[in-house]
Each structure stands twice: as C-alpha cells, then as structure tokens.
Structure 1
Amino acid sequence: MTTPEPLLLITDDDLLAQRWQDLAPSPLRARGIDGLDAWRAAGHRLVLVDLGCARGGTAPIWTRPAWQRNAEGLAILAASSNPDDDEGLAVLNAGASGYCHSHAPADTLRQALDVIASGELWVGRALLSRLLRLVDTRLPRTGLADWATPLTEREREVAQLAAVGDSNLSIALALGITERTVKAHLKAVFEKLDLSDRLQLALRVHGVR
C-alpha cells in the first residue's frame, strides 16, 4: 500500500532514497532543500525530508531559506537518523507536520504520511511525551487563556495534565476519576478546541499554535 498523494523525497543519501522509493507511486526525489520551491509551485504538498541532508549548507535544514519560504504551505514529515527532543521540537516549531526516525518501517512511514496529509501532526508515542514536557518547561505559563474559556473546570484540569504528556492512567489517579472519564473529558476538549491529538493540545495550551 502506498500513499496516493504525490510525494517529494529530499535526501542526498542514495540508500535512504531507495528505501523510501515504495512509499508512493513514482515519488519525485530532490537532493537538496531547494527542491521545495518547485514542488510547492506545482501545487503539491506532501514531503519527506531527510534532516541529515547536507546539500546546500551546513546549517540545520529547517533553518535554510527554502524551508522557511515553503514550510507553511506544505505537509512535511521530517526524518532523522538520530531523533532527539531538541531537534524534534525545533523542527515542529519551524513548521514541520511530523517527526520520525528516517529508518522507521515502511508501514510506519506510510501511516505518518497519511496523518500529516490529512492535516494532523505526527510524532512517536515516546517522543510525544518528552516533547510535551519540553513545551511545558520551556514556555511561560499564563493565566486563564482563550483556549480554556469554552472548557469546564474539570476539562481544563485534564487538558493541562494531558498537555505535559501525562497518560490517561496518570491523569485519572491525579484527579481521582476513572480512565474512562478521562477519555470522555479529552474527547470533549478536542471537540471544543477543534484539535486532533495531544501535541496540538500542548501547543495550544502553551500558545505555540
């Protein structure tokens, strides 16, 4: 099974390009980040980028002009051969829609591409929890923000705990409620705030998006 949407592969690693080749029907390959200009101009969106791609400079690929010109209009899955929290947070803040291991199984990469193609965000479970905690520790806390206005007091409590990566079980124990109740509150929070996942919730809670 391949993703039906046109896909641009950006990597200067021939072996990695070969590994990614079957993710979509006849994907286009670019060896450097400047390939984003023509891809977006052609009306396409979906991109899988090798963050280790050195062509075009030594600066991190998400800080280069071609990325900054185009990221907002694209659905970019950023792939790293050595993922870490700082890099993941930086890439997401630079406009990527997802972050994953560059050598993840093909089925995982296809799922990630499908998720970001639908307008949602993608990171792995373990990394998601760490990224949420990084967001919580690095950004300033504020009073009752706009995101909290439509929520009940209990929904706010659940949202704040979920936004720092707490599991449903941890939230249930902290608040003295059942996991089923936590799930119900989270569903209500996502619907009221028009969100799809916990990463979007964390970014909203901390004013990033």
Structure 2
Amino acid sequence: MEKLDLKKQHKALYNAPKGKFEIIDVPPLHYLQIDGAGDPNTAEDYKTGVAWLYSVSYAMKFAAKAQLGRDYVVGPLEALWWADDMSTFLTRKKSDWQWTIMILQPDFVTSALFAAATDKATKKLGTPPASLRLEAYHEGLSVQTLHIGSYDDEAPTLARLHQEFVPANGLKETGHHHEIYLSDPRKVAPEKLKTILRQPVRRL
C-alpha cells in the first residue's frame, strides 16, 4: 500500500528557503484544529491540545488504512498565532498570545472518520476540547521563510518580514502568523530547530 506524504505532495509549502523570503499561493487545505490562548510553554490547554491533535490524527490514519485502504504520514504540528497587540511577538510577551494549533489532513479523511477518532481519543483523554474540529483553511497568497534556531530567536526575522519585505513588495498582512514545526523540540537542540514562518498577505 502506497503511503501518502502530504509534505511531499505540497512540497513548496514545506520547503521554504533559509535566509530569504518567498511569495507562494497556498490552496485550501484541511486541518484538524484546536483554539486556545496563553504562553505555549506553560498553558495547560496547549499541552492538552497537542495531545488531542496527535491522538485523533493517528486514530484517523489507522481508520483510513483499515476502512479506505489508504495510508498516509501524519504531518508536523502547525500553529496560527495572533494577539490584540502584535508587538508582543517581538517582545515575546507570550501570555498575551492567542493560537490555533493544527495538523494537516488528507482530503479523503471524512467527518465520519473524525467523529469515530474523537470518540476513540475520548476514552483515553477524557472530554475533548470544545474547539476541536476538522475544517478547511485557505491562506492564499503568503510570504514564508525557514528559520533555524530557537523559537525565541525568531523576532529579528519577523521584524524583517513585517517591517521590510512586506511593504517593500507592495503587500499587506491579512491573516494570522503561521508556523510549521519541522523539528521535534524533544529530540532536537534549540539552535537546530527548523520552523517555517509564514504570513498571509494581499497585494495593494
């Protein structure tokens, strides 16, 4: 049975260049998502949310293989970030941050598979987060780059993106800041972490 790897299928979305920004067009994609707020290092909802995303994602993967005869690789953790005062991302005042954590899913994962996988995860994790959902998300035109290093070292790159590249190229931010975590922080040293930084935009 061939195993689908969504990172390879959408190669341009998961292979951003290091040290420069590129403009891409992101199609509508399906994600398993959970919303929350607060410092991701200390907020219990963030830790619990990640556990739910992976538990349901793997349950859907195994069900798709058994019921549909289709196998795939569970994708990396991703997150949308925003705040009432966006400068908190430069100052790293994480307690003010809001987020949606998510994992990309194949189009053939149905609402029925999602419901069954959620029921299965509930037996292990308890009551699911109220915002847990499977839905499409369309970013469209976006700017992205690859950051290598600690998450807390992203500020200079984000400043260049928002204060230099976006205005210099006749663009304006539209959606939430998007991060794709290509490395597992439990296994990779902070200075070697690979993270795609993406910002949806529109042309002026």
Structure 3
Amino acid sequence: MRTLLLCLLLLVAKASWADVPAARVNGVEIDVIRLERYFTEYLEAQGRAVASIRNPTLYKRLRDQALDELIDKELLWQEAQRQGIGISDEQVSAQVGEVEAAFGSPTVFERRLAQAGFDRAEYADYTRRELAAQRVYAQLSAVDAPSQAEVEAFYMANRQRLQGAQNQSDNPSVLREQGLVLARASLIGQLQAQARQAVRQRLRESAKVEIAD
C-alpha cells in the first residue's frame, strides 16, 4: 500500500513538474518536456547520454546550455515570423525525407520519432520552424567578404599559427599563398562567429526572457 501511494505521488509530482514552463520568451512558453527532448538531442550531438552524466553540477551546466540554445531558437523563430520568412511544404518534405532516408527504414524512422515524442505532423512543424530559424539566422549574420588588405593584415598578425596548419614547402611564395588562403578562411570564420554572437545578443536584449528557478 505504501509503495502504491509513493508511486501515485511521484506520478502527480511528475505531471505538475511537466506543467511548469522552463522559460518564457516574449510570453511564449518553453515547456519542460520540450527542454528535455532537446536536451537529449543536445547531448547526443556531443556523443553523450543523459544516463552517463553522474555529476549534478555538470548535468545542470549542460542542461542550462541546452536551454540557452532553445531560447535562441525561439527568438530566431519569432524573428522569422516578424520578417515573414516562410518555408514551403516542398522544402519541409524534402528535409524530412532526407532525415528519414538517413535511418534507412520508414519503420525505424517512425520508431525514433515516437521515442522523441513526435508524430509525423509534429515533426514536420518542428522542421519548418528549424528551417525558418536557420534562414533568418543566416541572413542576419551575413558578413561582407574581407578585403585583400584585411586578409594580409590578419595573416601577418597570425602568421606563426597559420604556418603551423599549412603544408610545408621550400618555396617562400608558395608558403605565403597557402598562408593567405588559410588566413582568408580563418578571418571569415571569425567574422561570422562574431556576427552570430551579435545577432543572439541583440535578440536577447530586445526580448523578455524569463527562466524558471
């Protein structure tokens, strides 16, 4: 009897916990179920599993990082809606088809969807939101290509590091050309990372974000 009561109490507690939003973004709730679902994906992308994390401090830090990403995704989705960015049914179907094909079997795909808490319609909606968020993110964080002078300056400031990453040659002009190619790619990556960070910061600053304790 005592065991039965304990189980009932745990079920009630779990239901109540699931009803409490993990965060609100401009009034839109990110519920705990959505967070837990994304947290699993977040860990899988890092080659981790929830059950493998024994340290409570590490668990909380990773879960907070996953929530931060979810908040950014929600802000980007809201920005995509404000800008009227639409994703066609054909684009959604193509993306879902690619994911399904990667599983090699419709049955396996359906099973994984169910394990993640989706049906096909819900997953299509999730995909539409993701594609819209990615598109507006790319647009907002686009950067101009650096000039040759900027690439040259970046190369001179980071020559030692860049030379360690390039193929060695006895020809100084070849080394320089290789270094400039690496410098351009590295500089563009750095500019894009800065632009993406600026976008996230701007969206956060103009939003009302409430995170549950």
Seminar exercise, completed: Matching 4.1 (distance in nm of label points 7 Å out along Cα→Cβ at positions 59 and 107, computed) against labels 1, 2, 3 points to structure 1
Seminar exercise, completed: Cα Rg over 2.2 N^0.38 Å, for residues 67-186 alone, calculated, reads 1.61; among 1, 2, 3 the input was structure 3
Exercise. With relative contact order in percent (Cα under 8 Å, 6 or more apart) computed per structure, which member of 1, 2, 3 shows the largest figure?
Worked result: 2
Seminar exercise, completed: helix-only ellipticity at 222 nm (-39500 (n - 2.57) for each DSSP H run of 4 or more, over all residues; to 500), calculated, reads -13500; among 1, 2, 3 the input was structure 1
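Quick note: the coordinates plus some simple rules give every number you see, no bench work behind them. Everything numeric in this text was worked out from a predicted model, so none of it was measured. Cβ atoms are built from the backbone, for glycine too; each structure is taken alone.
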